[in-house]
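The following blocks contain the structures, represented as structure tokens.
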Structure P
Amino acid sequence: PFVFPTLKIQQKAKEYLHNESPNIVVLIDYMGPNLSIGNYIRKTWRNLPIIWYIAPQEWVWSLGKDKTAKIVNLTDKLLAIFPGEANYFRQQGAEVTWVGHPIIDRVKMAPTREKARRILGIAPDTLAIALLPASRQQEVKYLMPIIFRAAQIIQEKLPEVHFLIPLSLETYRYPIEEAIKKYQLQATIYPALPQNSQEILESNNLEIMAGADLAIAKSGTVNLEIALLNVPQVVIYKVNPITVWIARNILRFSIPFMSPPNLVQMKSIVPELFQENATPENIVSEALELLLNSQRRAKTLTDYQEMRQSLGEEGVGDRTAKAILNLVLTRK
């Protein structure tokens, strides 16, 4: 369903390049379309500088290095967000600058646990668990029932618990409200009132994560945010079984970890439950361990501090902008 919109965007990008004659092009993430645009630039304007910011994570994948070679050949500089990413692409011949992860600048705006709870209207002594099940439609289908059933079991064992659920899209409000009713959860959705259905919602996300005692979250960048806010978490992910079969048996896809905190350190910092292991029972087991075992909780927080050092210092946006401007100036 995304092929034709993606091709349309690529065509618009090419038209923009012809009409505006930029001094530099910055490709951000999004490997397939950006490789196509980058190759087009190299064929059409050989001397136009190209920077790639947030490169594909082939440094942790096992799908070969063909895409890596293409990225190295078409870029003048690569701006890395992880040290491992910087080392990998540097070894492949790229000109690399490690700028740090942009999430560092975002999380510095987060409130303290006490302030977050005041904003959310939660008492200081309330046991609060953040549920972050979905930012995509397929995650609503595959992850939400598992996470909400796990929440129901936790509530049966810890009746005082209250669940905090941030909306990423207004269109998810109804299915989440229905799930709360189905599983009879003591839960609050944020924002409380309906918003514009077309908007991506960011309100209260940092407050919810900062104010929680534990998070149960899908795998993604949100895991880094949770870790930087010193909240223990259980990470889960589940996709279409056919997709998994193709990845494992045809593409021979292999990756040591799924969640970013574990990938950054290449060791198990947070429990991650993928595919057949993503069951309500397993989530409950890991969640209760992190809530009730003080040694396990302390170990997690110590590992978070170690991970924090691998994400760089504040000022990521400034360093990134400076690297881009420096390349423009040296090419004049």
Structure Q
Amino acid sequence: MASKDSSRFSSNRKAFEVADYVASSMQLAMLLELSAYPKPGNVHRTRDHEDMRYEHFLGTISGLHSTFFKAADYGWRTTYKGRVGKLVFEAAERMLHWQSDGNTTLGTIMLLTPLAVAAGRALRNGGLNSIEERLRREVVKVCEDANFQDSIWLFKAIKLVRPGGLGKVQELDVYDPSSLRRIREEKIPLSEIFHASAKYDSIASEWVTGFKVTFEVGYPYYMESLNRHKDLNVAAVNTFLKILSENPDTHIARKVGLNIALEVSRNARKILEKGGASTSSGMKLLWNLDKKLRSRGQELNPGTTADLTCSSIAVATLSGVRP
């Protein structure tokens, strides 16, 4: 269904169709990632956390169409400069409005928003054939173009949502009142802020590496798994394991330390070697790891891995993958 806000955007019919296509593709990617099971430590269709349920994520996803629509429309019209950060803030507001449990998907929003802008640009310059190649070129440009206004809006989004595990940093701490003033005065672009945090935050790293994990690890592995097993759930779970096995989850690392994050990655690698969700032995190991990670609440929740899995699936849904 088209966004109720559609009249505010470009009157060009093709632009409307593209924006609607992109927004729906993003929502579908979020639904496929959320529902994939068992993703160890995550909320999924058969497991909740004590303080966060599957339905909270459904509420979030239901509210994001208009923001993704707007993002794609800005990309189509090349009017996105200085607006990507504000789109992240608007999506964060809608996330909080459509469910009652606070932060469910800020990391995913920070990845899918520039992807939606890039998709609008990519689809203006061609059809779905080889869209992933154009999409990556465009998302690199979108991220490079992010300016100090985007930095300000992103800081506001993080302060609004107050995600757990951020800790304090010496330079430009989100919760330091002087940070926004310095960003304005020095016109510090978002790329500079993300470069500083890329070593310990995989979302920041994606922004400054052209979505390296998304395009070089997650998406190709997802498509390979989907072609091999013809099963969307197997593809999503095994992509999650693939990403986690090669990239220690920075959400876990910030909460309990890198050594434990590395141990979780080793477990994921062993499960993938047994076939992951495509074999009975792999599934048994998956459920065991899921139980182990849940034993400490959300401390061992590989939330950033879920974000990267979602951005990988989003490239696939933009390319035309459907249930």
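Read-outs: derived from the displayed coordinates by stated rules, not from any lab. All values derive from a computational prediction rather than experimental measurement. Cβ atoms are built from the backbone, for glycine too; each structure is taken alone.
Among the shown structures P, Q, from which was the value -21000 of helix-only ellipticity at 222 nm (-39500 (n - 2.57) for each DSSP H run of 4 or more, over all residues; to 500) calculated? Computed on structure Q.
When semi-axes √(5λ) of the Cα gyration tensor in Å, for residues 55-230 alone is calculated, the result is 36, 19, 15; to which of the structures P, Q does this value belong? So the calculation was done on P. Work out the source of 3.4 here, i.e. which of P, Q gives that when distance in nm of label points 7 Å out along Cα→Cβ at positions 15 and 39 is computed. Structure of origin is Q. Figure out for me which of the structures P, Q the number 151 belongs to, where volume of the Cα convex hull per residue in Å³ was derived from the coordinates. Checking each candidate, the match is P. Taking distance in nm of label points 7 Å out along Cα→Cβ at positions 47 and 287 as the criterion, the top structure among P, Q is P, with the largest value. Looking at relative contact order in percent (Cα under 8 Å, 6 or more apart) for structures P, Q, the greatest value goes to Q.
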